[in-house]
Structure P
Amino acid sequence: MKFRRLFLVLPLMLAGCAWSPFNMFSGGLKMSDSGLGGIGASTALQEDALNSTLDGRYTLRNGMQTSNGKVIDVYIALNGDNEKIIFSGPAKGDVDKIESVDVEIGSEWGVNIGAEFASIYEKAFEACHKISGDVDGNIECRAPESAKVSYVFSGNWNGPAELMPSDAVLKNWKVSKIIWRDKP
């Protein structure tokens, strides 16, 4: 009888433990005000530093790009041939931007890739803007809980490219990317 009680209670006790099998295999990475999991503004933009938090879930590929005349280091986390996460920051510096399109990674506030605009926002005013140069017409909205996290929404709209869709149109748009920036 005591064994049966332990068998019933043990999973509940383990659910709160960091070494719990429920936590070890549940994905665990969440975008928050401090970054993605343990990767944030104080993380060196180096393969070893990123891999230690990602636990080998992804293959990392690195490169460089320029932005406003400055060299930016970039690491792309791949799952197979699919890009899932992009880490970027100044050359030989720390991570200052993380972009995730991985459906396994949501925000710590429960927003996941595929969430509808209307489940997060009532209106776009003061929270959202069109993404400059985005040919798909996507919009980016600051997370209500954090100035450092934002959501990119994608959807259908047949209006003029220079205008942002109305709230009525946006309500069915879905989160297609979650972004963290050290300096919003």
Structure Q
Amino acid sequence: MPEPISFNPDIQQAFNTDKTVQPIVGHLVSLSIGGTAITADLSLTVPTDYTITKVVGAISSITWSGGAGISDPIYISFDVSTANKSALLGMTKGTLAKTDVVFAYHVWCFDTIAKVYFLCFHTTDAGTLKGFVLKQGIDLALSVSETKDGTISSPDVFSAYIGIMPDPSAQKINYAVSNTQKYVKPWGVAVG
């Protein structure tokens, strides 16, 4: 049975890049829930070229069962800004009329042989994946902390979590184990 694809990016490195170390880095590039876009308002460093990019969140954990189940959910834990904490709290405290999700993410690993960062788990070049907030019993797999995450001192960020089931369509996810060994995996099953 295939192993799940799972990464635990370094939040500290996402906000305060140290070129002397090469931990895993992850960005939640974009996120829309129920038709409401969450603002890309955090400035983080892209580890391949050290440019600054605006993203929704810094990923602290991302997991997918991978080859074991193409219709399995993707689970993402990430840190968001104060403004996005408020937006997500509004969704979790109220009634979310629509649970459709459109999202994009990038996770970089370091290839110790080639001595370069590479995208090891990410959405396709087409950009986004489509799904729905996972329902666990009567609850949605969507939460955000009201308490500041103390991992970094500035800016103020808050831990959030979402589980996403695939849309009923055949989509693709990119996965790589090195700078040269890259794979495309299916996510979701087309219906109809």
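Here are some notes:
- Entry that produces 2.5 once distance in nm of label points 7 Å out along Cα→Cβ at positions 83 and 155 is calculated, selected from P, Q: P
- Read-out mean count of other Cβ atoms within 10 Å over residues 35-42, computed value 15.6, structure in P, Q: Q
- Parent structure of the calculated result -0.31, given that log10 I(q)/I(0) by the Debye sum over Cα atoms at q = 0.09 Å⁻¹ is the read-out and P, Q the choices: Q
- When distance in nm of label points 7 Å out along Cα→Cβ at positions 43 and 131 is computed for each of P, Q, the largest belongs to: Q
- Origin of the derived value 4.4 (distance in nm of label points 7 Å out along Cα→Cβ at positions 91 and 163; candidates P, Q): P
- With respect to distance in nm of label points 7 Å out along Cα→Cβ at positions 99 and 171, the largest value across structures P, Q is given by P.
Here, each number is a calculation from the coordinates, and none is a lab measurement. Remember, it's a predicted structure, so these values are computed and weren't measured experimentally. Cβ atoms are built from the backbone, for glycine too; each structure is taken alone.
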